[in-house]
Structure I
Amino acid sequence: MRHTLPIAPQFYVTAPQPCPYLDGRMERKLFTALQGDHAQRLNDTLSKQGFRRSQNVLYRPSCAECSACLSARIRVEDFEPNRTQRRLMARNGALRRNATSPWATEDQFALFRRYLDHRHADGGMADMDIFEFAAMIEETPIRSRVIEYTRPAEAGEKGRALAAVCLTDVFDDGLSMVYSFYDPDLTRMSLGTYLILDHVEIAREAKLPYVYLGYWVPGSRKMGYKAGFSALEIYKGGRWQEIGDPADHSAELHPLSVDPIAEQVARISLPEARGPRDHKS
């Protein structure tokens, strides 16, 4: 009798630490290593269940106090930009996109440092040096791209200047925006929103159905902008569903919304290993 065995990673839980999205809350993460011959397939499978990648680790929030971090993705075929988003796309028409292999550069790091100093000076990445930055960009066991956006040169500048960068993973069903940063002096260009809009276009060109945005968090002003995109789905209750009215998800902030860790792990679907093995029965 022929059987195909599932890939069986080990899952762990981090120690609690202050939540970066909701004041006064503590966060912890459920995580597993992403390595070996099955890394791409494991990443594809778990990302469809609310996991995110950070270098060689896949993680999903598993907090004791709430379950507010809801993975979000845009359904590319049904996405329609609103009037403000169409104007933004036109305003940034002079930007040039360049997709490269995941390789860190000094220009990227300089822009990254300026971004952190202006936007996240007290965040978890504030002390990241160039070697840690290079690891974030380059240590990936799966299909990843660095997508750079350059703007036309201004007076006194030589050549086009780097305006924004996004580290993007390629799934079997979409693109995942792992981490993005941009020139903090170009606030009028709303580059954070523009990068999402452009990734929808990249996915459409590649005939990929989804763009994964990371986590949307009800009650968090920092993450609230994601609810402004049409055709947005969230992963909740073990399935993807339309976000609907953002106010309808406030119950996720309550401790009773949290399932025990053992139950969470038991419900994770794992990919099957390649190559069915023969077993006698």
Structure II
Amino acid sequence: MTTTDSGTRTDAVSDSGTSSAGPDLRASGLHLAYDNRLVVEDLNLAVPPGLITAIVGANACGKSTLLRALARLLTPRQGTVQLDGRALASISTRELAQRLGILPQTPVAPEGLTVIDLVGRGRSPHQTWWRQWSKADELAVHEALAATDLTDLADRAVDELSGGQRQRAWIAMAVAQGTPVLLLDEPTTYLDVAHQIDVLDLITDLNRREGRTVVMVLHDLNHACRYADHVIAMKSGRIVAEGPPADVITAATVEDVFDLRCQVTTDPVSGTPLVIPMGRHHYTAPAGADRQAGS
């Protein structure tokens, strides 16, 4: 696996659009609904194994709903989600938790729970009544704390941490869980920009170092372009574009998906697409265009 000067991997994807190794997570003919409200309709998806995928789209387009279905937290009305050719519904809860981890938008830890205890909960799927806490569990927890730079905070209560530290603690729990697939629902929500970058760098480290397949919902298009190998753009419960960031994040796609005029240029730091929004106070209509003031 090689990278360009901008950090983009060049040989991680085969001619078919997926990497050569890793879990096969896919959805076919997916219909998802809450009560009688259909949110996702007839969606087909193959997650590129071993890569980072970002799902983007306007609010209420079905991003988080799709992620919940991929994690078996929401039962499809129609269609199936499969992991390595097996329907998620046919996989035991314990086995699925060993292979697929999810971090929801706003996870809540019990009051007073320490960081090391939270991270230790990630090892639950690997334990049974005849196999309790082991040396392997202990090692996995301490490696997860080290990977997320939380070793010095191991004995602190989770509810005493800053937002960025708390998010790293939850990611450390997912790391300790040791799943080859990691699903993250808006992992940078409520974080300031420095902590957003910190968390996204950490996720990238996990992918690059351990080859974990990552699927994350993101709101920031520029973050998606910088950190994802594969981008899925959704609108009204459907996928309207997917592929490498440079192919998906275009001015036309952004206007279609977000109803937002923009210019897309090249990020001078990463070499990836950089979206520059144009609000109505910063837009000059083309010469001769009939555009009412304030529209």
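Comparing relative contact order in percent (Cα under 8 Å, 6 or more apart) across structures I, II, the highest value is found for I.
Taking 0.10 as the value of FRET efficiency 1/(1 + (r/R0)^6) of positions 86 and 198 (r between Cβ atoms, R0 = 25 Å, to 0.05) derived from one of the structures shown (I, II), identify that structure. Answer for the origin of the read-out: II.
Among I, II, considering only distance in nm of label points 7 Å out along Cα→Cβ at positions 22 and 182, which has the greatest calculated value? When distance in nm of label points 7 Å out along Cα→Cβ at positions 22 and 182 is calculated for I, II, structure I comes out on top.
Here helix-only ellipticity at 222 nm (-39500 (n - 2.57) for each DSSP H run of 4 or more, over all residues; to 500) was derived from just one of the structures I, II, and that gives -8500; the source is II. The greatest value of distance in nm of label points 7 Å out along Cα→Cβ at positions 254 and 270 among structures I, II is that of I.
Bear in mind these aren't lab numbers, they're just calculated from the coordinates by the rules spelled out. Keep in mind the model is a prediction, meaning the values are calculated, not measured. Cβ atoms are built from the backbone, for glycine too; each structure is taken alone.
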